[in-house]
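What follows draws every value from the coordinates through simple rules; no lab data is involved. Just so we're clear, the structure is a prediction, and the values are computed from it rather than from any experiment. Cβ atoms are built from the backbone, for glycine too; each structure is taken alone.
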Structure I
Amino acid sequence: MIERRNSSGFTLIEVLAVLAITTLILSLALPMFGSTLTPAKLDAAAYRVATLFENERYAARRSGQPAIIEIRREARALNAKRTNITLNLPAQITLSTDALSPCAQGDAVVIFYQDGRACAPLIHLTGSSLAVDIEISAVTGAISIVH
């Protein structure tokens, strides 16, 4: 006759069931953590925008012709005409401008002139409770990121 021991512990079936449920919950919850906007992600987006502006600024000086960047707020995108580069911002970031600049034609634009001047609105990048502004000097064309 076979004797059964009275042992405490979990059976293999119970352990596998718990692992399956845990895996299911984590697979549903983890994508939500990746979609949150962190200060580092917002800073990275601001530096990418500033770099695009710097590239266009130098292209205008080298070519001797103005460089235009189209700001498409609804699409969260910037389109550099001279270098033919389009920068799309992540979905968590909102792109806005303070007002249409004097040089605007329809949607907002930034223009860098060959002599170093610029015509640009104040650009706001926001998401969650975070915000960063990108300022461009009209006289020198200098680009600065303000937290």
Structure II
Amino acid sequence: MLQILLGLALMAVAVAIHLVGGLAAILHLRQRMSLPTGHPMLHALWILVELFAALLLMHLMQVSLWALLYWWRIGWDFNTALYFSAVTYATIGYGDVVPPVPWRLVAVTEGLTGVLMLGWSSALVFAVVVRLLATAGAVLDDTPPRNGDRW
């Protein structure tokens, strides 16, 4: 039972990391997207690089927290715990490292959390790309944006 509670607590922390980090990324990118630029494609590329870096950092933070749990409670060395956590979070599941029976449901919780967080990241990337395409279309068409076109 303790394992399940720890897994649910880490899932809640993962959601908090993604919420706060995602909002911070959106606010930063919103400001960056409003800056005038002479090269819209390079500007869009740089914005996406910044977004991917922020998302990768958030995912690595979450994977590291799960790894700390495995290191602390199972007693694995940190490299093994980090490897297992990354493989589980990304739902790759090689199966070369397997947790003890009481911790298997925690690993399932991490896998499900990873799927949801990766999906959330995909939705954020999609939203930013749609916004970049709308902005690029306005720049290329030389038409002013509509009244409701704001973040």
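Things to note:
- Structure from which -27500 was derived, helix-only ellipticity at 222 nm (-39500 (n - 2.57) for each DSSP H run of 4 or more, over all residues; to 500), options I, II: II
- Mean count of other Cβ atoms within 10 Å over residues 53-60 from the coordinates reads 16.4; which among I, II: II
- Comparison of I, II - label where relative contact order in percent (Cα under 8 Å, 6 or more apart) is highest: II
- Structures I, II were shown, and distance in nm of label points 7 Å out along Cα→Cβ at positions 45 and 77 at 4.1 was computed from II.
- Value 2.8, calculated as distance in nm of label points 7 Å out along Cα→Cβ at positions 37 and 117, assigned to which of I, II: II
- Look at percent of Cα pairs over 15 Å apart, for residues 85-132 alone for each of I, II: the largest one is in I.
- Among I, II, structure where Kirkwood radius over Cα pairs in Å as derived comes to 17.2: II
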